[in-house]
Structure I
Amino acid sequence: MSAAEELPSFFRRNGLHTQDAKTCYAFAAERFPSQSKQSSAQQGGCSFTLVAEELGCERVDRATEQDDAADDKTIIQFRLLKHAIPVNMAQAASRIYSPLAPKTRELGQITVGNGVFLQACAMSCIPGERFSDLQPRTPDLDASTLERYKVFLRHVSTFFAKNWHAGQKYSPALPAFTGRVGRSLLFRLGSLERHLPSEALRQRARQTRDAVAAGALDLVPVVLTHGDFIPSNIHVDKVCWTVKGFVDWAEAEYLSTGNCLYGIEHLLGYMEVEDARGPRFVYYKQAEQLRKAFWTAYEQQVPELAESEIRASMMLARDVGIFLWHGFAWDGGNIDRVVNPEDDAEELAYLEAFLGLDSALARHDSVMGGYSPSLSV
C-alpha cells in the first residue's frame, strides 16, 4: 500500500489505520510471495479484500477467456472475528455446488490496531461479472435482453436444484436449523410479528410464524443455504449471462430449501430510490415470463415441486427468507433490530413488494404456485 493510496473504508469504519492496512498487505505478501497484490475494486461491508495474481501473467479481459483469467487469481480476505467466514460451511458449499462456489481455506489470524483480531482466508476466484453490474434498471426489457434473462434464470434454477438434491428431510425440521439465524427462527418471526410498522406486515409475520411452528416446513429438505442471495453475489458471463458462480458464503447456514427464493424476486426488478413517493421496488413488465422461465426449469429438475403441499411448503420457506433478510436491519452485522420507516425505507419497500403487500403490484400467485398464509397444516 503506497502513501498515495486512500485508506480503505473497512479500516476507517473499524477505527483502524494505515499501518493496519500495511499489516494486511505484508501478511498477504508473506503467504503469496510470487503473486502481486492489489485491493479489490469490489469491497464488502464486513471485509477487506485483496486480489493476488501470478507475477508475469498477462491480464486477460476478453469475455471468452474469463475462466482462464480467474485461474491465475486468488482472493485474500480479512474480516473481524464477529464477521468471520465459517470455513467449514464455505468448504461444504464448494463440495456441494462445485464449480459454482469458491474453494476456501483459512490462513490464520493477525492482530491489528489495539488488539483487534482479523481472520484471513484465501478463496479461488469465481470468473465473470457481478450480475448487479449488468442488471437492467428499466421497467421494459427489449427482446434480446429478455432472452438472455431467461437463459440466466434457467442457470439459476440449476443451482436451486442442486440445493434441493443435496438436502435432507427432517421431521420436525426446526431442530436441524443450528446456525445463528435458524436456531432463533421462531423468536425472530415473533419479534417481527410484534414490531413491524404496519398491521398488514405484522399479520403476515404472525401467519408465517404459526405455519412454521405447526411444522409446515417439514416437507422440504434442509440444505446449506447461501446467506445473501442477491444480484451482486452472482457472477455471470458478461456476454450471454450464463452463471459462473456464487460468492460471499460468510452467512451460510442450514435452513429449509426455498429460503433463498427471496433472491429470485431481486432478479425480477430493481429498487427505485429517486422517487417522490420514497423507495419502491419496480418489477419488470416481463417479470411473469421470467418467473415462469425459472419455475419451469426448476420443476423439470425437481418434479416433486408439482405436488401442491410441497410447493406450499416451499413458498412458506420463501416467505421466511423474505422476513429474515429484509425484516431486520443490518446494523453492522447485528441483524437484531426490526426495520422501521425512518431508518429502513428500502428494506420495507422490499418486504411489501416481495410479500405482495404493495397495492401497486400484482402477486402473480398463479405462476408461483403461491403459498397461502392461511394454509392449514
Structure II
Amino acid sequence: MVNVVKNIEKLNIDKFQMDLISWFKAEQRCLPWRKDQDPYKVWVSEIMLQQTRVDTVIPFFNRFIEWFPTIEDLAEANEDKVLKAWEGLGYYSRVRNLQSAVREVKEKYNGVVPNTPKEIAELKGVGPYTAGAILSIAYGIPEPAVDGNVMRVLSRILSIWDDIARQSSRKVFEQAVRELISHDEPSEFNQALMELGALICTPTSPSCLLCPVRDHCQAFYEGVQTELPIKSKKNKVRNVQLAAVILTDKDGKMLIHKRPANGLLANLWEFPNIEIHHPIENDREQVCNQFKQTYGLIIDLEKIIGQIEHVFSHLVWNINIHSGIICSGFKESDEWKLVSVEEMNEYAFPVSSQKMLKLFNEYQKE
C-alpha cells in the first residue's frame, strides 16, 4: 500500500478527475439503465452485469423492467415468473437473492432502496461493489465501486502489482478510489472508471493512444501496461459426464423435471438427466437402469440425437442427449410434468435444456 500512496501523491488528482469525467460525458454508451438514476434500476443492472457482458444484458434488462417495473412488482412476483424473466442469464442465485432483498426493502424501508452503506450492505446478495455502485450512481454518495474493470484500470494508473484475484487486494483498490473519487460527481467518476476499462483499458492490447488519462498512467510511463494487472489463474474445472433424455408420451408431450430448491440451477426446469460415472461407448442399458433406480421411470431409448457442452465457472457438463419414450412409472407432481411445446414457454429452463430442445426439434424434422 505504501507504493500506491506514493503513486497517488504523484497524481494531479483534480486534473485526473477532470480528464476522466470529461471523456465519459462525451463518449459514454447509451445504455437503458443510464436513462435515469432510479436506484432500483441501477440495482437490477448491476446484478445482471456481474459475470455478463453489457451487450448480452441489454435485452434482459429491458424485459425484466417491463415485467417488474417497480420494487413492489418484483417483491410480489411469483418466483417461477422471475426465473423465466432471468432465463438465459445464468447464475440464478443472483435473481433469487435480488428478489429476497427487494422484499426486505419493501417491508423494512417502504419500498425505498436505503442510501447508507450500513443498511444497503445488509441486503441479501449486495456486496461491496453493488453497494458502492448504487450509492454513487443513484444517490451521488462518494463510495467506491470496485469491479474487475476498475481494478484493471487502477492497477495500470497507479502501478499496483497486487494479485487482483485475491480478495485481500480489493481493499487496496477501494482505498485508492476513496482517495481519487470526485466528491462533486461520484456517479460520473465511478461509471467513467468502469467505462474506461470496458472500452479502452481492456485486458489485452489496451488502446493507450486513445486513453483520456494516459498522461496520468504510471504503467504507460514505465511501459508495463500489458503486464498489469496481476491475476492468478483459477482452480481447474471439473468435468462431469451426463446423459439427458427427452422423453415423450403417446401425445407427443415432453417430460420435464424441476430441480431441487437448493444448489446449482435451483428450481429451474430441465429434461431429466443422470450422471454417468463410468462412460461406455454404448451406454443405452446403463442410462435405462439408472433412470429406473434414480427416478423410478421405465423408459425406452431411441437414439442419441447429439452432444452438448455446458460450462460453469467451476465445472463442465458434457451431455449426451437421447430421445426416448416413457413406458411406465410417471406420476405427475409439482416436480414432474408432461408439457406440450407451447406450454414449455411457461417454464424457466437453463441454457443447457434450451440447447437440447433445439437439437430435438431439428431431429424431429429429419
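Quick note: the coordinates plus some simple rules give every number you see, no bench work behind them. Note that the structure is a prediction, hence the values are computed from the model and not measured. Cβ atoms are built from the backbone, for glycine too; each structure is taken alone.
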For which of the structures I, II does the calculation of Cα Rg over 2.2 N^0.38 Å, for residues 142-293 alone return 1.67? II
Here volume of the Cα convex hull per residue in Å³ was calculated and came to 167; which of the structures I, II was it taken from? II
Suppose you compute distance in nm of label points 7 Å out along Cα→Cβ at positions 78 and 310 for every structure in I, II: which one lands on 4.8? I
